[in-house]
Structure I
Amino acid sequence: MVESKKQHLVAVVGAGPAGIYATRKLNEAGHVVLLLNRDIKPGGLAEYGIFLDKEKMKEGLRKQFKRILADPKVFYFGHVTVGQGKSIALEDLQKIGFSAVIVSAGAQGTKKLGIPGEECLGVYHAKDVVYHYNKLPPFSQRPFEVGERVAVIGMGNVMVDVANWLLNYKKVKEVTIVARRGPKEKAYDDSEFEVIEDYLDHEDMRRELQRIRPNLEAVGQNVDEILTGYQKTESPSDHILRFRYLCSPHRVIPSADGSVGALEIEFNELVLDGQKTVAKGLGRYSQIDLDCVIYAIGDQVDAGIGLPFSRGAFVTNPEKLPGDPNPASYQAFDPEAKKVLEGIYLVGWSRNASVGLVGVAKQDAERGMKVINQNLAKKQGFSVEEISQKIESLTAVLEKSRVPFVTKADVELLEAVEKEEARKRKTWEYKFSADEEMFSVISAQKAARSGASAQAALAVGEMAKLEQS
């Protein structure tokens, strides 16, 4: 920081796509950014949410993020959680006195199914499963026992990813997709579905579509047109994918040992509500024998951060701000006090949980920064000395709490070792799956470099002695 003019210091909570793209726009406006991230490595959804074999997509995003974080006006603190009882409280950030605090922590809370038996061993949230196979601690270290027969609840792209993992990697025998509505209401992309399409039992699908034909036709859907996509007569492999439409989970039935034994489902009917179809329970039930239930029904924010939230997301200012292209503001709002939380902003899934992927997060962050940069332009910034003091104050809070954190330089050391490990294993990617491993690697690399520096200094000293003699 060599500029003599005053600058703003902004804290960004969360180093996923929204937080990193927000950081870029803040830097472009001349602000200094202090980026706080729950995980050791940055990237969030891009690092730990994209399916594990999508090399081109992941590597492309990593390169973008690395360029953004390389800006000298970005200070990275990894392995730092924000909230009551965590590494640092939101109130602590406010006391330090940042020009703004931007919460872009995603939707790290977990929704529940809200049905009896969901606490059984073998009932998992899809997000936790995705984190597990993408090696995000501590999910990477938890056992996920799936057995041979799995139901996946939901019909979006996350469902496809989970089914992909189950069929192509875990090699389970049966995957049953439980969908509240019908095939026309699917939320996944056909291009994504191709990775599991060969496992689909077409004969079973034809029977299922005939079962629900009367209801689909009653809401104006052409079943014969849908059936044209399922004409194969040969049986799929030993691993089978099937759909159960117009069904909602009603109860998880435990087996004798307390694990999943079956899923009781309630049959639905589709009814028209204006231009859209909605599912209505019929009060008739059946059950599917299973070993595991994975539900992909969306996420919600982490209430522990300490901001008011409703319907899975933090509450935003209901008033439209100048420069805000969306109906909802990017300002955090207290609905009980009916006032804006001054200097606190929300972007990405923190303000609109589970909506869109990386591209949507980027767009939301960039739009939000237009609003925030306009507001910051009206405020007095800080001198270089004041910014340094504030960063030192945050470091002091973390050290007092005995929170081990990592910097950009630490992440670079870790990633260099992971790349070398991948090269040795002749694979495009290798990840350490425990925080303890990552800290150990970083410490070892620092020690090795310190030793090399000491040896170099000693050699220079010896050369000087020779020249003097």
Structure II
Amino acid sequence: MEPEEQLGGEPGRPDPGRRLRRALARRLPRTRRAYNWLKIQGGYYLWRWLSKLTPRRIVATLGWLAALSRHFAAQRQDSRLAVGVEITAFWEPLTGVGWYLYRLLEAVADRDDLVVRLYGPTVVDSPDRIEPHVAIPTGAALERVLHQVPEDIFLPRGPVIRLLRRLEPLLIAADANEVVFAPNYFLPRRFRLARGARVVTIHDLGLRAVPWTLRDETLQELTGKLEHSIFEADRIITVSRAIRDELGRYGYARGGRVRPVHHGPGHLSEVAPGALPDEVPASFALHVGTLEPRKNILMLLEAWRTLRHRLPSAPDLVFCGSFGWKADAIRAEIARGESAGWVHHLGYVAEEQLAALYREAALVVFPSLYEGFGLPAVEALFAGTPLVAGDIPALREVAADAALYAPTDRPDLFAAEVERLLASEPTRAALVRAGRERLDAFSWARAAQETTEVWRAAAGRPPLDEAPERPA
């Protein structure tokens, strides 16, 4: 037999089909195994499917599809304003945005002019579905969107669930919500096919005001998505007039598209104070919040050193909250203060203990460099505890004349304001009195009413007449 090199024609040149033959020889066993698997396993699965193709299962499957169609048709006939809300924040421990959404839903739960459809991480139920971290609010106006796939259909249930999850954008669009609401800056991609008007809540513009204080991943996400979200939005809610003004100043949005809506009080307003933690001293000033650069902790510690030099009897400094991002320097300075005995870091505490800390503190300190709203300031007002805060627009707006203010970059002036408060009982009494008068400005019922007005305006519906007057 002639050498293989000569089979292709010219002596000394390899056969052009040699590589193809070798490739087929290598892959043929795999091809045969695949064929045998399909012949055996494929036939098994086909037999299983055909065994389920009984009249009862066919009727059940057609009935399920018909019920799904009637469900979507009934939703379109509902005369109430339909609002779709993304609630994935409930699948994690609640932070500021999570509590904002939770209280807002509680406040609209029994309205008869709304149907608020709640969309968790998935809209298709399954045995492996993860439960939320907190109980989802319920009420006549709230409707959890979670489609069931019956077990007695003739189609394989697992693949049907996986297919429906891939089709979630279509399922959400089929609900025909007049408004889709993003409580945390922007909507996830699965809402992209929904045709309702877009309403977004902007809690702050830290990415422009103090970008160096944000987590890198948070900064990247906001930078990549926020501008598009604002551009798409038919209406924008801000949590303060300060953030509304920033939207205009940075060129994001102006005019009637933006409406500030204050939060209601924090959930501590409904919590009865318990016992103080054992390690808390008799006299203390309280700071509540994550220990990270935006909270201006290093300036506060420097101000307290200055205060202790001027006033040796100054109260100790108590911190409630965990260490956050970019906190190495903060951690080191707090450790120094703890070693000296005038700093106490409690971390997270129970709600009853936190309510007691607010109530029993000599004062609350809140020297933040930047806030969109500033819930600890409101919690101090509700506890009847005087407040010394950083002189920034949002805190001026929230606390008004119920606080003393100092520049956020002057520890000496912050210490002077704390000293003035501690030395003057009339000043303390005046701040507490002003705080009580200020409480009427913060109501979740009012926040829900004003948010509903924004939803109605976005949907092109006429305004309601029963909106309560808002305090100046």
Structure III
Amino acid sequence: MRSDAVADWLASLAIYAGRRPLTLLLLGFSSGLPLLLVFGTLSYWLREAGVDRTAIGFVSWVALAYAFKWVWAPLVDRVPIPLLTRLLGRRRAWLLMAQLMVCAGLLGMAATDPAQHLDRLVWLAVLVAFASATQDVAIDAFRIESGGTRMQAAMAASYMLGYRIAMIVAGAGVLWLAAWVDPNELRYEPGPWRFAYTVMAGLMGIGLLTTLFAREPHPPVREPSALDDAMLRRLEARLPAQLVPVAHWFWRAVVSPFVDFFGRYGWLALLVLALIASYRLSDIVLGVIANVFYVDMGFTKIQVANVTKVFGVMMTVAGALGGGLLVNRFGVMRILFIGALLSAATNLLFALLAKAGASVALLIGVVAMDNLSGGLATAAFVAYLSALTNVQFSATQYALFSSLMVLLPKFFGGFSGALVDRFGYEQFFTLTALMGAPVLLLVWLAARYTRLEERDDDA
């Protein structure tokens, strides 16, 4: 390779050493840490504490908070927080408040034994999930407003790296910490989990410090569209004068992003929304019960941590990088289809593992294939959601899409424990694979009848 080409590559990589990508790296860590603590890792804790599988499946509905964050996303966009907004700015004020709520919720969970007070632990998990989802909305808005289109790619990549590191910490890290202080893995003790969750609450300090020292972004000013002007004039003519400011705010913050999306796609918006709602169905429904499956199969904490939480995350990152290259070469929709096919098909490997027994070698192979395909599918899906989003309504529309993405899968995932109790693991994993079949049809229809808007990086 010529020296000037090497210099060009080095210059391109230097963007990741900038202030904004590094800020998003740390905020990505803060964003990724709480998710597993109220989802996969929590299910492991509950099962070890003797909670039955059906109850664990229903507890997974706590994560539905991430599916409904679009409901309060307009508030994060528009409503100031007393004192904090004046001191820190709109985005950092919401970030700080959400991060403090996550810390408080995790400390409360650490002080609660699910074997004795399951209801209290669930309510604290709801608090963590709600605060974490709010943090995600604020970070998305912070990222979008912190740089132009060229910088967005570097910030998004940095964010994903921080997020994945946090998932290793919240997954494998918690299991390592709990195992480290556990005097006897054959008998349940709440102390190891109390210690591990307290450490996780302390690690949220990374996000708190980042928020305090980050620079508040300056959001772009959006001029109202012709439709906005027409509707606002109608509201002014029909409403009492004291309600007009409220109507203006509600229209611009809540209604306009949805009107824009349906205006661009018409009735085909329903097809697009159906695809978004179901694309991750087979993956997430399986994921709800995966850690319970590992416990029931007899794998140890260290085996689960090393294989699924470290090696698995590495395979996901490798799959995402490969997916990004393939999307760039062959386009979004082709790789979206391949990702959906592979994600569903690899669920059958879990049925094979359930039949074979607690083989670590087979577990490594299954996790490698499943996470590689999941990473590829995720890369294609993020590219698809980004192409659907109108940059004028980035925060609210992206919150809508990302929330819808997990709503249906999280709901069906709540029944996963009951399905395993009734049919067994082999039949359950086969069923989750079959859930991916309708998604293939939706991808094909979307590719044929809808057109994604290509945005110039210089825009």
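Read the figures in this text as sums done on the coordinates, not as results from a lab. On a predicted model such as this, the values are computed, not experimentally measured, just so you know. Cβ atoms are built from the backbone, for glycine too; each structure is taken alone.
State the single structure among I, II, III that was used to calculate helix-only ellipticity at 222 nm (-39500 (n - 2.57) for each DSSP H run of 4 or more, over all residues; to 500), giving -24000. Comparing all candidates, it corresponds to III.
Each of I, II, III could give relative contact order in percent (Cα under 8 Å, 6 or more apart), but the derived value 12 comes from II. Which of I, II, III yields 3.8 for distance in nm of label points 7 Å out along Cα→Cβ at positions 242 and 410, as computed? Checking each candidate, the match is III. Here Cα Rg over 2.2 N^0.38 Å has been calculated and equals 1.13, so which of I, II, III was it run on? Structure of origin is I.
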